[in-house]
Every structure is written in C-alpha cells, then in structure tokens.
1. For mean count of other Cβ atoms within 10 Å over residues 27-34, which structure out of 1, 2 has the highest calculated value?
2. Which one of 1, 2 has helix-only ellipticity at 222 nm (-39500 (n - 2.57) for each DSSP H run of 4 or more, over all residues; to 500), as calculated from the coordinates, equal to -15500?
3. Please compute distance in nm of label points 7 Å out along Cα→Cβ at positions 59 and 123 for structures 1, 2 and give me the label with the greatest value.
4. For distance in nm of label points 7 Å out along Cα→Cβ at positions 19 and 51, find whichever of 1, 2 sits highest and give me its label.
5. For the read-out mean count of other Cβ atoms within 10 Å over residues 67-74, a value of 14.0 was computed from one structure; give its label from 1, 2.
6. For percent of Cα pairs over 17 Å apart, which of the structures 1, 2 scores highest?
7. Assign the value 17, calculated as relative contact order in percent (Cα under 8 Å, 6 or more apart), to the correct structure from 1, 2.
8. Once FRET efficiency 1/(1 + (r/R0)^6) of positions 43 and 107 (r between Cβ atoms, R0 = 41 Å, to 0.05) is calculated for every structure in 1, 2, which label goes with the largest value?
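What follows is calculated from the coordinates using simple rules that are stated; it is not laboratory data. Everything numeric here is computed off the predicted structure, so don't read it as measured data. Cβ atoms are built from the backbone, for glycine too; each structure is taken alone.
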Structure 1
Amino acid sequence: MPRHRTAAVGTTRVSRLVDVARNVAAVTGGVLLVAVLVGAGIDIARIDGTRGGYEAPYRDYRGTPIDWDAETFTTSTGMVATGHVIDVHTDCTTGMIGFEILGVVHLDYRRLSPRALAVHDPATACRERGLEPRF
C-alpha cells in the first residue's frame, strides 16, 4: 500500500509542476506577443515622420524628412533603417521599398512614391553612398 500512495503523491507533484510550467509558458508567450506588437507599432510610426504635402509639388509637408545618414546603413543595393521588429529597405537599384519582419520575413512593398522621392530625396542619399538610383 505505501508504494501506491507514494506513486500517487509523486504523480500529483509532477502534475503540479506541469501546470506551473504551462502557466509560465503562457505568461511568457503573452509578454513576448505584447512586446512584438508594441515594437511593430513603434516601427510603423517611425517610418515616415512627415504629414501633409500630398499634392505636387509636395512642399506643404510638416515634420522632418528621413535623415538618411543618421537613420540608415548602406547595403550593396540600397539603404536599411532598422527597427525593433521591422526593418525598412530602400532599394536604389529598383526604387522599391520593402520590409523585413523579425529578420525572417522579407516583403517587397512598392515603388517609392513621387511624394517620397520629393520629400525624403532618397536619390541623393543613394548617390552619396556610391549607388546609382534607377527610379
């Protein structure tokens, strides 16, 4: 009889440990999910710090255009602005912007808009880095 009781007590302890481990994993997963969502929100808000000036000649904007020297580093094809969760790629060879999420998923988004070309002037930044813009 004592062996049976010991096995039951041991099983109960293991069961409690499994429950604690599940709870810790659930809380950790929840915290990580919130951190990723907050980081993505911050990154999205930082992509373009300007507002307005949506009609040609795109001069009536407010805010600060991208400081290519301070906010990006150079790659073989363009520039990358790193974020907490999302990196923004500007390709000088194609004029495309794209996003890399958590360093795993790369999405080509679209070509640079006429407003982005006028307000942020990526062509000059590309030339300063020795890249010939083709957009």
Structure 2
Amino acid sequence: EMLIRVARESAGLNSWTDEDAVFASQFYTDEQQEFYRGLKTSPDGQARIRDAWEALIEDIEQARQKKLTAQQETSLVERWREAMAVFTAHEPALEKATDAWMEAGFADSNYRNRMPFSEDTWRFMKGLIARY
C-alpha cells in the first residue's frame, strides 16, 4: 500500500501493483513506511522527477559505453544521489533499505522485470558510488 502510493504520487517510474508493494515492504521498517506515506508530489513535481530520472538513466547508459573522466564519474554519482534522495532523503537507513530492495529485486527472477531500470545500470552506478 505504502509503496504503491509513493510510486503513483511521485516519480511514477513504474506502475506498482500490490505484489510490488508486498515485495518492497519486506525491506522497510514501519517508520520508513510512514515516511513514504507522507511523500506528496504535484503533477508538475512528478514530471520533473520523471524527466530527471529519464535523463539520468540515458546518460548512464551512454556512460557505460565509454571511458569517463573522474569529473564525469563524480557528476553521475552526484546526480544519482540527488535522484535517489527523492525516495531516501539522504537518510542512511532508508538508503540501506532501498539498496536491499534493489539487490533483492534484481536477484529475484520473477521480480527483476519490475525494477525501474536495468541491473546493468544499477551495477554500473554501484561501482561508481563505491569509488566516490
């Protein structure tokens, strides 16, 4: 319920179902779920978030095909962190829960196709983040 609502009211990167909410809620505490229940985004805000994510994912896909400078890598990491902050508010516990949800989602062959971006994108960014 909580994550369905967040997905519908925020970026809308994916069409969440009850199954998605049950799967994701395994990784979030009641307090974290309360945080998500409190998120509200206007239609314009939703469009800005969605557009920022789409541009970021496109840039990551292009970056995976070439050698990046340290400045380009740092820029992607900063943009990723800011995009994720919409859902994590830079809170370490929420970041950890989101990371666990992502890892489990990509590991689950029945759920993998529901993830908001490719596993290659996720692994690429995890590698960059580990360096910065």
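1. When mean count of other Cβ atoms within 10 Å over residues 27-34 is computed for each of 1, 2, structure 2 gives the biggest number.
2. Label of the source structure: 1.
3. 2
4. Greatest value across 1, 2: structure 1.
5. Working: 1: 14.0; 2: 11.1.
Clearly, the read-out refers to 1.
6. Values: 1: 69; 2: 60.
Max of percent of Cα pairs over 17 Å apart: 1.
7. On the way: 1: 17; 2: 27.
That value comes from structure 1.
8. Going through 1, 2 one by one, FRET efficiency 1/(1 + (r/R0)^6) of positions 43 and 107 (r between Cβ atoms, R0 = 41 Å, to 0.05) is largest in 1.
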